[in-house]
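Have a look at these structures, which come just after this line.
Bear in mind these aren't lab numbers, they're just calculated from the coordinates by the rules spelled out. Since this is a predicted model, take the numbers as computed values, not measurements. Cβ atoms are built from the backbone, for glycine too; each structure is taken alone.
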Structure P
């Protein structure tokens, strides 16, 4: 019986010690470090314009007006709903996926006044895994540029320069592809940055 009580005491002390370390001390250290070193990122990378939070540079938003660059399609809830983040989980042979993407390809070409043979970027017609991707590919942005320039009565060169300004390189110079943050680009075009 003495052995059982000793083992029980050791187990309780180990459990309580780990609980204090992993549920209290470690999170507090991480919070202090993140607030001190990466405060903007740790607090959601919020974008504030004229004193109002208008979004996060880490979350996609739905833009439908022709004068804006459009984000990737979203499968999160009714679209861009952060409380229902997620993809469709449709497989590559899913008839629903094929039908949805085919419709999006046609709509993308019509919306951007592209010839029927123009290849459409994958990120222009498929949702990301989270449904909240804030970026589009550079090619997607370039194909939308003419529509945006026309709708804003700007020269194509001005819009292209804005795309270049908001193009982010590969992460750590090797991961991913160059990409454009849609919210930041649209805010810049609105003169709100």
Structure Q
């Protein structure tokens, strides 16, 4: 079976299904967190009392950004093609589930994803941990070799590697700094569309 005929697809959300509008360095500055480390990774090193107000502010920032979400180029077309082909699709994000749902609704993508197929950091360990992928595989009774993970950052690709699924790397800028972690690369979801005609 060729990878583009796989029946199970998991998508990162921000920067993959939607245009990237998150300035993570600016968010880290606002939250007073180190610039050289991931936000969630920095929060893990704080006490509960220190982390709670930062989590609350982070979720407020993400909620505001969710209301500005715009579908990425080719997202609707690709998801439509996968739906018509009978594929199961899910979202695995480092955002919260409520913000993920708001983002998908704002971007016009919510109808493609059943509620149990949307996983956020408040439900599972965040990427690069493969827990979310393993949860969806179990839910779908899918094998890793039948599954594709699509994302725009190293955490997505590392999670895919750990779970043993096919890793598709999308980088609109065409720089691909994490190319060694990917099985296939594209500058947009639109570039995956030619493969869908043979599903």
(message) Given 23.4, 86 as the derived value for Rg and Dmax of the Cα atoms in Å, which of the supplied structures P, Q does it correspond to?
(response) P
(message) Can you rank P, Q by mean count of other Cβ atoms within 10 Å over residues 99-106 and just name the one with the largest value?
(response) Q
(message) If helix-only ellipticity at 222 nm (-39500 (n - 2.57) for each DSSP H run of 4 or more, over all residues; to 500) is calculated from each of P, Q, which structure is the one that comes out at -13500?
(response) P
(request) Work out which structure the value 1.7 belongs to, where distance in nm of label points 7 Å out along Cα→Cβ at positions 59 and 91 was derived from one of P, Q. (result) Q
(request) Work out the source of 26 here, i.e. which of P, Q gives that when relative contact order in percent (Cα under 8 Å, 6 or more apart) is computed. (result) Q
